[in-house]
Structure I
Amino acid sequence: MSHTPVATEPPYALSAPVAPKTQPLDGNLIVDVALVGAGFSGTIAALDLARRGVCVALIEAGQIGQGGSGRNHGQCIPVFGYLDQNDLPPEGFALLRDAGRRVFDQIAELRINCEPVQKGWLQAAKDPAGLARAKALHAKYTAIGKSGAFLGPEDVTALSGSSGFLGGWLHRDGGHLNPLAYVRGLARAALEAGAQIHTETPLVGLTRTVGGLWDIATPSGTITARKVGLTTNAYSSAAIPDRMRKSIVPMTSYAIASEPLNTAQRANVLPSGVNFCDTQRDPMFFRVDAAGRIITGGLVELRRGRFSTPTFAEAERRLNRLYPVLNGPTWSHHWTGTVGISAQQRPAIFELADGLWGLVGYSGRGVPTSAVLGSAFAATLVDPAEGGRLWPADPPSRIPFARTIGLAVQNLRGPMNKMRDRLA
C-alpha cells in the first residue's frame, strides 16, 4: 500500500480534453431562459433549449464540471428503485428505462471524447442472500429487456476475472466514462448549438421584476429572463431558494483511484470492461478506467473515506480477495464530493415561483438520470405540460435537519451494513 503524496483531485483532468473557452459574465443580458449550474443537467438542458431555438444563458459559479459532475465515480449505472410504470408517465418510464443507452448514444452523436465504455454493469453474488437479491433485481430488468439470462458462476468469472461467485446478472446499458471530459463535451455542444455559458459567474441574487421577468444578479452583471432553471443540485449556494436547498439530504462521498495496473493485472481485473458491484449490504463497486486505474468509493464515514490510510487499506483488502494478482494496488488519488439525496430517492422537477424552476435530487445516479432529467427539464421550461409528459412535476418536502440526517447516515450506514454482512 502506498503512503506517497496522494492527489486530492480526481485524475480525470489528466486525460480530458480542455474545457471550451468561456468567460465570466460582464454586463447585462436579456434571454428567454437562464440556467444556473453547468453540470450534466445544466449543460444538457442548455443544449436542448438551444436546439429548440430558445435564447438561453447558463452560468456557473466555478468552472465547468467543478461540482459533482466532475467529481463522481464515472459510472453509468441505469438501475433505479423508482423505475415504476405505475408512478411515472409512459414517456418518462421509457426515458428512464433507456437512460444508459441515451448517455452513450448522445456521446456518439456529439462525438464527445470522454473514454466511453458501454460493456454493461455486473452485479455478482457470493452468498445465498445476495444471490436472491440479485435474482429479484434481474427479474425486474429482464422484464423490460435490459438483461439476458441470469449468469452462472463461470459466466461471472469470465466477465469479472474473479472466481467464487454463485451467480449474477448484467445490465446491458451500463458503462463508464471520464465524467469531467463528458461534461466539458456537453458544454462544448451547447455552445455550438447557440447557448451562452459564463463560468466564474456565481449567482448572488434572484429578483422578480414588476413585469414578471426574473433578474439574476452576478458579481459583474445581470441576466434578465422570462424563466429560470436551477440545476445546482447538492452544490447550491445561499442564493438558491431555501425550499430547494432544504429538499435534499447532502452527503459527502469519496472516491479513490490507483496507479495504472501493470499488463498482467490489467488482463485479470475486469477483463471484459464491465462495471462491477457485489451484493453485500456494504457493497464493493469499482471500474477500471482507460489508463488502467481502479476507481472505487462510497460515502464518507468516521474513518473510511475521511482518512486515506484506512480507506486504502480496506479497499486493498477487499480487492486482494477478489484479485490476488494485485498484491495491493498503489493508490494515487483520494477525493470527495457532495451527493444530494431526495426524500423519495428520485429526482424532482418543481416550480418554486412563477417561472422559477428547480431540478434536484439524483441520489447517486447522476450520469444516467441527468441524461433524462436534463432534457425533461428543458421541455418543462418551454412548456410545463410537455415536460409533465416526460417527468411529473413533483414538489419535494422540506427535510428538517437535513445536514444532521446526512451526517448520521454517513457515519452509521457503513458500519451497520458491515455488521449485517458478517451476521448473514
Structure II
Amino acid sequence: MNLKSLLLAGGALLSGTAASAGGYQVTLAGQKNNGMGGVGVGLSLDQAAMFYNPGALAMVRDRGIQVGVNATLARQAFRSQYGGPQRELQNHVVTPFNLYAGFGSEDNKFAAGIAVYTPFGNKVQYADGWEGRYSLTEIDLKSIYVQPTVSYALTDKLSVGAGLVILAYGAVNLQRDIPVEGAAGAGAAHVELDGKATTKIGYNAGIYFKPTDKLSLGASYRSKIDAQVEGGDVTFSNVPASLGSRFTATEFDATLPLPATTSIGVGFMPNEKLTIGFDANYVEWSKYKILRFDFRGNNGAGGLVSTSGQVGGSNVSTSRREYKNAWTLRAGAQYQLTSGLTVRGGGSYDFSPVKDGFVTPETPDADRLGLTVGASYKFGSFGIDVSGQFIDLKKRTQTEADLVANNTADRVAGTYKTRVLIPGIGLNYTF
C-alpha cells in the first residue's frame, strides 16, 4: 500500500458525491429549475438564470431576491470483490444553498445581479473497518461561489450576459488509515489532510434568443477553474514511535480542475400556462488526467512510499484519473394550475466521465438517472418554491484485474451502488 491510496481521496477535493451531475459536479442552483430536471439554459424563469444562462437575465421581467436550500441524503453501499458483508455509508445530510439578487433598468434592457451558490460539497464517512479504509475513511468538504453578473437586451428578442465566477471559499478535510506494524488498536495508523483553497476566478457567459412567444433558445459557457490548496495541514496519528521519522510531512499542495461546461437549451411555451424545456450539458472532464500531491516533509518512506521520490524538497505522489468528456441530457416542464400555484416535473440522464477501472471511493460515479418534481405558490410579491429529486446511479463494478491492467491499484475492487434523495425549498420576493 503506497501514498497513491491517499490521493484518490483527494479526487473529491471541493467535490464529493455529486448529487445531480456526473463526476464531482453538482447542479442544485435554482429551486424552480431543480423541479424541472435541472433545465434552465433556454428559459428565463427567475434570477437563477445567472447560473444557467447569464444572457437570459435581461429577459427576466420581475426583479427580485431569492434564497434556497437543498438537503442531499445519499445511501451508498459497497461489496468487496472477495466477499464479506455489504458496507454502507454512514448517513449524513448536506445542505447546499443558493442566493440571488437581480435588478434592472426601467426600460427592461439592462439587468445586473449577484449570485452566491455552493456547487461542490459533501460529507462522506465509511463504516469502521471497511475494506477500503486504507484508501479513504472520511471526507468533508465545502465551497462557496460568488458570481456578479450583467445582462443586456440587444433587442426585444435577443440578450447576452456574463459574470465573473469566483471561488470565494473552499475547504477540504480527508482521512484514511495507514497499515503499519506496531500501531495500537486495529494495527493502523491514521492520516488527516486539512486545507483551504485559494481564491480563483473564472467566468460564465451566455446568449438568449426568443424569436416567438412560443419558442426560446439559449447557450452558455462556464469556464474551467483550477482549485488549488497550498500549505494544507498534514497530521499523522497512532504512528509507532519507532517509525516516527518516516512520517514527518506537515503540509501539502494539490490542484483539482473544475471543468468547463458548454450548455445549450430550448424552451417551448405551447400556451400561457405550460412551459417545456430541454437542455444538453457538455462537460470537459478530459482535462482531469492526474491528481498530484506535493508533500513538505517525509511522507512515510517505508510505510508510505512516494511514487516519484523527492522533487524540490517535497515528496510527490500522483494518481491516475483519465476522465473523459461527458454529456448530461435534461428535460422538464411546468404548468400554472391557478394564479398562485405552479407544478413541475422532469428528469435527466447523466453519462459518467469515469472510465471502467478508475472508480474511487470518494466519488463512486456511474451513469445516473434523475427524476424530479416541484411546485411554487405565489402570494402577492412573495413566493415559495419546493422541489424534490431522486437520483439513481447504476451499479458499478471493478475487479482487481481491472485495477492492475489500468495501473490503478490505489483504489478498491468491488461493487458500488448509490441512490440520492434531494428535497429543497426556496423563498423569493419580486419587485
Of the structures I, II, report the one carrying the highest value of distance in nm of label points 7 Å out along Cα→Cβ at positions 82 and 362. II
Can you spot which of I, II the value 2.8 was calculated from, given it is distance in nm of label points 7 Å out along Cα→Cβ at positions 178 and 226? II
Tell me which structure, out of I, II, gives -10500 once helix-only ellipticity at 222 nm (-39500 (n - 2.57) for each DSSP H run of 4 or more, over all residues; to 500) is calculated. I
If you rank structures I, II by relative contact order in percent (Cα under 8 Å, 6 or more apart), which sits at the top with the largest value? I
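Only the coordinates and a few stated rules stand behind these numbers; no lab work does. Remember, it's a predicted structure, so these values are computed and weren't measured experimentally. Cβ atoms are built from the backbone, for glycine too; each structure is taken alone.
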